[in-house]
Structure formats: structure tokens, C-alpha cells
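Got some structures for you, see below.
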Structure P
């Protein structure tokens with residue numbers, strides 16, 4: 001097949017990392033960069049208005065891959081819905097806009113696993129480089145960078161009451177939840193500019209779109225990689241029903257995400273040899289770690305009925321018109337809010353220095369179901385108790401050799417009993433908080449888990465029946481130097497020249513945070529390393 005396009009660099013996936021890499025590699029004007037994105041434009045109101053994305057963007061096949069996991073034997077066969085962005089900006093265009101960087105210990109842990117140059121001191125300059133933080137620059141934060149990071153523009157009164165209650169329960173107040181140490185409670189910061197979503201595409205691709213050496217091709221579904229010997233030379237992709245091919249003189253970069261990057265490697269013959277042969281795929285390079293090490297933050301909902309109006313009951317026609325107009329005119333109001341307004345961290349074992357659970361509080365009643373988020377029809381508040389550092393591991397495999405088929409995702413979310421016990425301790429504490437003043441004055445009943453859940457065994461049963469991965473999958477192309485590592489600490493695929501992976505899949509251990517901030521940092525770091533090496 002003749003190549004339709006030639007470039008120096010091809011980047012597959014315009015998500016949190018890919019948008020950054022394509023924009024940064026094209027900065028000098030000399031190198032030709034081709035960015036392939038399976039989704040379409042992000043110039044849509046449903047993307048730019050944060051609450052609209054939550055209500056009608058997630059689960060919409062126009063913007064969401066709509067991945068479904070296989071039945072999980074660790075949770076009675078539960079099948080999880082796993083939203084992933086299929087649009088310019090990737091999941092940063094459909095997420096909850098929460099900006100959380102994780103703890104220094106996360107990155108120091110990567111370094112201790114042999115990933116040189118990924119300790120907190122080394123990655124901090126890249127975080128500061130990417131940030132335009134509303135609170136201003138200091139030793140930990142950056143200002144003037146591409147990504148706008150804002151304080152919440154319209155705090156619900158119950159969010160303030162919840163923070164006050166947490167402080168009375170012993171959690172220190174954190175003015176900046178992204179400044180070390182990662183402990184205590186504070187208000188969520190949002191990837192927004194004047195109340196509008198500021199995705200990786202908005203931050204990086206939009207300012208770069210006039211460059212002659214950068215070409216962004218949407219609706220381009222990658223089918224597989226091309227090779228010359230042990231070197232990756234390009235990408236075959238499908239666009240408007242036609243199979244096309246692009247060649248890369250210097251490097252191909254996979255930023256297709258925790259599910260897409262390992263799938264594309266395996267479809268191209270790079271992965272566990274036995275599994276590839278099962279699907280009739282010629283083995284180009286036996287790399288057994290591809291698709292292994294899948295991690296997510298297991299989370300459970302704790303929902304209370306309240307006696308004050310909350311956001312989930314502000315969705316009628318008149319409310320929609322009023323708050324929509326408020327957002328258009330001022331960038332404020334409920335339409336601008338992230339799902340979570342309060343973020344907390346807590347140790348379940350006082351002898352440990354790191355937090356074990358994350359609390360995300362929303363002044364809205366909803367449930368994360370197999371069909372996506374569902375709002376309740378009466379005033380309610382929701383707290384998610386999320387496990388920070390899971391022991392459990394799942395994997396991603398091919399469901400078939402058809403590149404248009406979804407991969408087979410097995411979360412194995414609660415395979416390790418220690419994860420259940422940590423969630424139990426974290427949830428018990430949060431129930432104590434919700435039963436304390438002043439927040440308790442607004443609570444009129446407990447919906448989830450309900451009054452029947454009291455003993456440890458009842459909590460364990462509730463956790464196994466209701467826990468889900470809270471949309472933070474990572475780790476399936478793990479960085480490292482052992483036999484199960486997929487990329488080295490320069491993000492080059494082991495055993496293949498000219499091929500890199502840069503997205504959440506490279507994390508050896510998932511960070512104790514929502515993943516968008518870390519993925520953008522990975523993009524910044526990757527662009528610099530790839531430019532130097534290729």
C-alpha cells in the first residue's frame with residue numbers, strides 16, 4: 001500500500017498526552033507532525049459546558065468509546081461501563097474537569113522501581129510548565145503555562161459545610177490540594193477557563209492549529225503499525241471507509257490510552273506471543289507485559305438525602321434555561337461546576353506516611369451505573385470513597401483480531417482482599433463525618449449504603465456488590481526494565497526502534513489522583529525526550 005502521508009513524527013491519539021506531544025514536537029516549525037484521532041471535533045457546547053458533558057456527553061457514542069468490561073469474578077460478575085473520550089482532547093474533553101496531581105511519593109515510587117528521571121523532583125518542573133494556576137506560581141505551582149487551572153466558580157453551600165465538618169473530624173484544611181503533603185481536605189481545582197472546559201486540546205492544539213508543519217486528522221481509526229525489520233515506520237488507519245497509510249521518518253508515538261495503546265500493539269504483533277497466536281496474529285515481538293498490570297481506583301458511593309436543594313434536582317426545563325444562560329453570560333453557576341467540589345485524603349493506618357483513600361464530595365445525588373452516571377430525583381449529596389493504592393491487578397486482551405472491535409477488559413478490581421479492607425475503613429470514617437455536625441443538620445436519611453449495612457461483613461458485601469473503577473485505568477504498557485515492562489524510562493517500546501508509548505498506560509503504579517494532570521505531565525516529558533532521542 002502506498003503511503004498517503006509522510007511525516008517526521010506520527011502521534012496516535014489526541015488525548016491528554018497526545019495533544020501535548022503533537023503540539024510540542026511541532027513547535028520548532030522544522031519537523032512535520034501528523035496527529036491521528038479516531039474521534040471528531042471538540043467544538044461542541046456539550047463538550048465546553050462541564051455539566052452538559054456529564055449529562056449528555058458521557059455515554060454518547062459521538063464522544064465516548066463506550067467501553068464495557070468483561071464480567072468481574074471478584075465482584076459477582078459485575079460488568080463495568082468505562083467511558084473514554086473519542087474526540088479531540090480525548091478523555092480530557094469528557095471528564096469531570098478535576099485537576100489533581102497526586103502525591104510526591106507516587107513519583108518517587110516510580111523511581112524506586114527503576115524508572116530513572118520520574119521521581120517527584122524530576123517531574124515537578126513539567127507540572128509547573130504546563131500550569132496556568134489561578135492561585136499563582138510558587139515552588140510547587142506554575143502560572144503562565146498552556147493549561148488553565150481554576151478555582152470552582154460557584155460553590156454549593158453544602159460543600160462549605162462538608163469541609164467544615166471534615167476539619168472538625170480531624171482532617172486538616174488544605175488551601176491548595178495540589179501542594180504537598182497529600183493529606184487533609186480542600187476544594188477541587190478545575191481544568192477550566194472562565195467556567196468553560198479547558199481540555200488538553202484547547203490548551204495545546206488550538207494555539208498550534210495554524211502551524212504548517214502540524215496536521216491533525218480526525219475520524220482516523222488506527223488499524224495497526226507498519227514496520228521495517230525491528231523498526232516502526234508508520235500507521236495504517238481507516239478514514240471515511242478508506243484504508244490509508246502514513247509513514248514516520250523519526251518516530252511513531254502511541255497515545256491511544258490504557259485500552260487503546262496495548263490493543264494497537266497487539267494488533268500489530270507486539271505482545272504476549274501465545275495470545276497473539278490465538279487470534280491468528282503474526283508475532284513480531286514477544287512482549288509479555290503488553291496489556292498486563294491494569295489498575296484502577298476502586299470506589300463506592302455513600303449517598304444521603306438532604307433537606308436543601310442540590311444540583312441533581314436543578315435539571316428541569318426552566319432550570320436548564322436559567323443556568324445555561326447564566327453559564328453563557330458569566331461562566332458561572334451550576335453549569336460550570338465539576339461533579340466533585342470537595343477533595344479529601346486520609347490515612348487508614350496512622351503509622352503510614354501516605355494517604356490510603358480519596359474522598360470526592362458532590363452536592364448532587366447520583367449513582368455510577370453500568371450505563372453511566374444516573375441522577376436521583378430528590379435532593380441528595382454523594383461522597384465517593386476511592387482506594388488510592390490498589391494491590392489488585394487486571395488486564396487488557398484482544399477480543400478478536402478485528403481492529404474495530406473493542407478490547408477485552410478484565411478489571412479484576414477486588415482480587416486482593418487488602419483493597420476491600422482499606423475501602424471498609426475509609427467508608428466507615430466518611431459515614432462518621434456525614435453523621436457529624438454541621439453537615440448532619442442537613443441530612444434526612446441515608447440512601448447508600450443504607451442503615452442495614454453496619455457490621456464489617458455487611459460492609460464487605462456492600463463493597464463487593466457496588467464498587468466500581470472510578471474511570472482511572474492505568475498501567476497496561478508499564479514503564480520499567482524487567483521482563484514484564486513494555487517501555488523503558490525513555491518511553492521507548494522495548495525491542496522496537498522508533499516506537500514510543502506515552503499515556504496513562506505507562507504508569508508502573510497508578511497515581512493517587514485523577515489521571516488527567518499526570519497524563520499531561522507525561523506528554524510534556526515525552527515530547528522533550530522523543531525530540532532529543534529521535
Structure Q
């Protein structure tokens with residue numbers, strides 16, 4: 001027997017034998033979350049639960065998880081010209097992208113709720129996003145923009161009559177064709193420019209009227225236009241009457257390509273499955289949406305929708321990475337015990353669970369407000385106006401720190417691309433940038449409070465529903481009133497953070513189990529914690545919190 005044979009002889013373990021590693025998470029049920037299901041019922045969409053559970057099983061399937069991985073590994077590729085030298089400006093995607101998109105559109109995660117005359121339709125869509133988002137965040141961009149484009153498009157009824165039935169459909173047809181010849185459409189947006197970013201009033205793209213009523217030609221360069229293979233785009237440009245909103249189709253009614261020159265795709269930190277581009281307009285045909293000079297006013301409703309989706313996707317990333325961290329901790333042993341049984345790890349996971357529950361609960365409350373607002377509830381309209389901006393600021397800010405902590409629960413395994421955690425970590429910061437950075441949202445909250453007293457009344461009316469249930473919450477509400485009396489731009493972030501935490505606490509006090517509400521109020525309002533996740537006080541009922549968030553953790 002030589003040396004090589006002896007290594008494989010009985011009594012000699014192979015060095016590559018795998019031990020003490022968790023099995024793959026997939027397949028799992030992405031809808032297996034009591035916080036999600038309770039919120040769905042509470043906000044009036046209990047009728048959607050069966051479909052949501054079905055979608056949860058599909059989202060957590062090995063197939064769908066592989067689609068997400070492949071769509072991010074094989075990034076979109078820009079083709080500016082065909083083999084003959086003709087300008088085509090097309091983007092090629094991996095087949096996995098199309099599988100993800102086809103499912104999302106078929107499940108009503110794009111414009112479908114606007115066509116459903118059913119209470120809770122917008123809540124059901126948001127809940128679907130919280131579940132299907134366990135796959136890939138990038139393809140949520142075109143579905144979100146399609147959803148948000150419809151209320152803006154309704155400012156021009158004749159255009160809405162043509163395009164809305166297609167934008168609200170459940171058919172995904174990615175090829176560029178005449179829009180009215182397709183069974184389903186997607187919408188994108190071209191708002192920002194390199195010299196202004198969020199300050200869209202400094203846009204320099206010009207819109208020149210033509211002889212045909214409502215038709216213009218555009219000339220200019222957009223800086224960050226995602227999903228350039230969408231069928232139509234809402235674009236801001238300077239018309240003779242001021243900054244205005246326009247509808248730009250990729251293909252014109254006669255079948256010819258509209259001028260939409262994609263100069264390059266952005267090389268982004270994350271969100272890599274989604275193509276983000278710089279299109280150039282030069283004689284590009286467009287139709288006016290809303291009055292000239294009222295472009296910002298026209299897109300306000302759109303902003304409310306996309307900001308809600310930023311909150312939703314941040315909450316989704318939190319839940320997805322918490323599930324991954326909990327799965328790892330249940331199956332990994334260290335120092336003689338499973339990680340899930342180690343006091344410090346339990347504390348970390350419980351603290352993450354509190355944050356995730358608060359984010360999901362707020363997301364669904366915002367979705368409920370949106371659903372009731374579009375049906376004419378003035379009080380909910382005012383609450384939505386301020387609470388969505390508050391939620392957008394805070395929940396998206398918590399996302400990067402949360403995903404970093406969840407990644408750390410996996411140790412070195414979490415730092416490896418195969419785990420999927422680095423992709424989630426890179427994704428998280430985008431959501432606090434997209435649709436207005438933290439400063440933009442904080443200032444927007446101040447504007448709402450100063451210009452519309454109804455928003456103040458709506459916020460405190462909501463907080464009053466939990467009055468007397470927790471002394472720490474009552475004290476936080478009193479402090480918030482004092483802060484509002486002296487609110488300034490320099491202190492806007494502190495103010496909005498306090499608003500968000502107080503609002504989340506009030507929702508948990510009303511709807512969550514006592515162990516969750518008590519621990520959240522003690523730490524986020526009472527100051528009984530440290531600055532890192534996993535610093536819950538000894539009095540926190542960690543077992544109850546983990547049992548709710550991660551079934552089987554105890």
C-alpha cells in the first residue's frame with residue numbers, strides 16, 4: 001500500500017468531507033411570516049392570502065432563487081448598433097431576468113391594482129412585493145415604475161385611455177413593438193439629469209411643440225434612466241411654459257423607432273440585474289402629460305408610489321436576510337452548541353427580528369393608506385403624504401446596517417458571493433438613494449408639515465390610537481410635539497427619525513405581541529440598548545421574539 005492509498009484507508013477521513021455547514025435554504029416559503037399575513041388581513045386584503053402563499057412557495061423555490069442569482073451574475077449588455085451599422089439601442093438580458101419579470105407581471109406586481117375595483121388591491125400588490133422580492137430586487141424597478149406611472153398618466157385622459165389597459169395587464173412581452181400592438185406594456189421614467197439630480201427644476205432637456213396638438217419633440221440627455229427596454233417613459237423637459245411631463249414611446253405608432261439613443265449603461269454598486277442607462281433625445285417624439293409648466297405637480301402621485309416601493313423593498317431585504325441568518329444559526333454549531341442557542345447570537349437575531357417586524361408593519365400600513373387614499377379618503381391621503389416620506393427616510397436608512405449584521409451572522413460564509421448575502425448588502429443602499437436621498441425626504445417632510453396642516457393632524461391622529469398603552473410611547477409623542485415647534489432644516493433628520501420610530505412603536509403597540517412591542521419601545525424609544533444590533537436589555541423576551549420571527553428557532 002502506497003502513501004496515496006493509505007489516505008483513503010479506513011480510519012482516515014477525507015479532507016474535503018463537509019461537516020457543520022447548513023443545508024441550502026431553498027426551497028422555503030417566503031410568505032411564512034406572521035407579521036406579513038397579519039398585516040395583509042388587517043389592511044383589507046385577506047382575500048389575497050391564498051395567492052400570496054402560493055407566490056411565497058414559488059419565490060423560495062430553488063428554481064426562482066437560481067433565476068435571481070443568474071440574472072445578477074449575467075448582467076445586461078447594451079447593443080447600440082446591429083451588424084449592419086443601424087442604430088438599435090437595445091439591451092440584452094439573461095433568460096433568468098425574463099423569467100422573473102414574467103412572473104412579477106403575471107402576479108399583478110406592476111400596474112394591475114389600478115384596474116381592480118377591489119378593496120385592498122394596492123395592499124395585495126405590496127404584500128406580493130414583500131414576498132416575490134425574496135428573489136431579486138433589480139427587476140422590481142420596471143414593475144415599480146409601471147405601477148407609479150399610471151396615476152400620472154391619468155392627468156391626460158386621452159393618453160390614459162390608450163395606454164392604461166395595457167400597463168395594467170398581466171402579460172409580459174419584452175420585444176420592442178408598437179405599444180398598441182402588444183398585450184402588455186411596461187413604463188420607465190427619465191427625470192434626472194447630470195447637472196441637477198434630484199433638483200429636476202434645473203433640467204435642460206427642451207420640449208418643442210409641433211403642429212400636432214399635444215405632440216412635442218425633445219432634445220437633451222438624461223442621467224439615470226433605468227430599465228431602458230420599457231415600452232414608454234415619463235420624461236421631464238422644459239417646454240415653453242416651463243418644466244413639463246411627457247410620454248415618450250420607444251416605438252412610434254407607425255412602427256418606426258423613436259430616437260432614444262442609449263449612450264451607456266451604468267456600472268453600479270448593486271442592482272446589477274437591472275439596466276440603468278443614459279439616453280439621449282434628439283428630435284424624440286413625445287406627448288404632453290398634464291399642463292405645461294406643471295411637470296413636478298404631475299409626477300407627485302408617482303413619487304408617492306415609488307417611495308412606498310422603496311420602503312417595501314427595504315423591508316423585503318431585511319426579512320430575506322433575517323431568514324438566511326436564522327437558517328444558518330439553526331444548523332451551525334460552535335463552541336459546543338448550535339449558534340441559535342448561544343445567548344449573544346439569540347440577542348442579535350431577536351434585535352434584527354424587531355427591526356424587520358417594525359419595517360414590515362409600517363410598509364403594510366402605508367400600503368393600506370395608499371389603497372384608501374386612491375379611493376378618496378382625505379384623512380388617509382394626508383397620512384400617506386407624510387408617513388410615506390417618513391418611512392422612506394428611515395426604513396431605507398436601516399437597511400444597509402441590517403443587512404450587514406445579518407451577513408455577519410454567517411461569518412466568513414456570508415462574505416462569499418455564493419451565499420447571496422453580498423448581493424443583498426450591495427442592494428440595500430440604493431433604496432435610500434432612489435426617489436430622493438435622505439436629505440430630500442427629510443426636507444419633504446418639513447415642507448408637508450408647513451404647507452399642509454392636515455398632514456400634522458393625520459400623523460398625530462394615528463399616534464393617538466395607541467395613547468395610554470405604553471408610557472414610553474406617550475413620552476415620545478410629547479417629545480415629538482415639542483420638536484415640531486422648533487423644527488429647522490438643520491435638525492430635519494433628527495425630527496424625521498423620531499417620527500419614524502414613534503410611528504413604528506405605535507403600530508407595534510397596537511398590533512404586535514407584547515414581547516415585541518415592549519422590547520421595541522424599551523430600545524428604540526426608552527434608550528435601553530446600545531448602538532449596535534444585539535444589545536437588547538436582559539428583560540427582553542428573546543424567546544418569544546424569535547419564536548414569532550423564526551419558527552423553530554427555540
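Where a number appears in this text, it was derived from the coordinates with a stated rule and is not lab data. Model, not experiment: these values are computed from the prediction. Cβ atoms are built from the backbone, for glycine too; each structure is taken alone.
Compare FRET efficiency 1/(1 + (r/R0)^6) of positions 318 and 478 (r between Cβ atoms, R0 = 35 Å, to 0.05) across structures P, Q and report the one with the greatest value. Before the final figure, lay out the partial values.
On the way: P: 0.10; Q: 0.75.
Once FRET efficiency 1/(1 + (r/R0)^6) of positions 318 and 478 (r between Cβ atoms, R0 = 35 Å, to 0.05) is worked out for each structure, Q has the highest.
To test your reading of the models, identify which of P, Q gives 1.34 for Cα Rg over 2.2 N^0.38 Å, for residues 214-437 alone when calculated.
Values: P: 1.34; Q: 1.27.
It traces back to P.
Given that volume of the Cα convex hull per residue in Å³, for residues 118-325 alone, derived from a single structure, equals 243, which label among P, Q identifies that structure? Display every interim value, and only then the final one.
On the way: P: 243; Q: 126.
Checking each candidate, the match is P.
Assuming -16000 is helix-only ellipticity at 222 nm (-39500 (n - 2.57) for each DSSP H run of 4 or more, over all residues; to 500) as calculated from a single structure, say which of P, Q it is. Could you put the intermediate results ahead of the total?
Numbers: P: -7000; Q: -16000.
Computing helix-only ellipticity at 222 nm (-39500 (n - 2.57) for each DSSP H run of 4 or more, over all residues; to 500) on every structure in P, Q gives -16000 only for Q.
Further question: For structures P, Q, calculate distance in nm of label points 7 Å out along Cα→Cβ at positions 302 and 334 and state which one comes out highest.
Values: P: 2.5; Q: 4.7.
Once distance in nm of label points 7 Å out along Cα→Cβ at positions 302 and 334 is tallied for P, Q, the winner is Q.
Taking mean count of other Cβ atoms within 10 Å over residues 310-317 as the criterion, which structure among P, Q has the greatest value? Walk me through the numbers on the way to the answer.
On the way: P: 17.2; Q: 28.6.
Structure Q gives the largest value of mean count of other Cβ atoms within 10 Å over residues 310-317 among P, Q.
If relative contact order in percent (Cα under 8 Å, 6 or more apart) computes to 22, which of P, Q did it come from? If you can, show how the numbers build up before the last one.
Numbers: P: 22; Q: 13.
Label of the originating structure: P.
I have 22.1 for mean count of other Cβ atoms within 10 Å over residues 222-229, calculated from one of the structures P, Q. Which structure is it?
Numbers: P: 18.2; Q: 22.1.
Source structure for this number: Q.
Given a computed value of 40, 32, 20 for semi-axes √(5λ) of the Cα gyration tensor in Å, which structure among P, Q does it belong to?
Details: P: 37, 25, 22; Q: 40, 32, 20.
Considering all the candidates, the number was obtained from Q.
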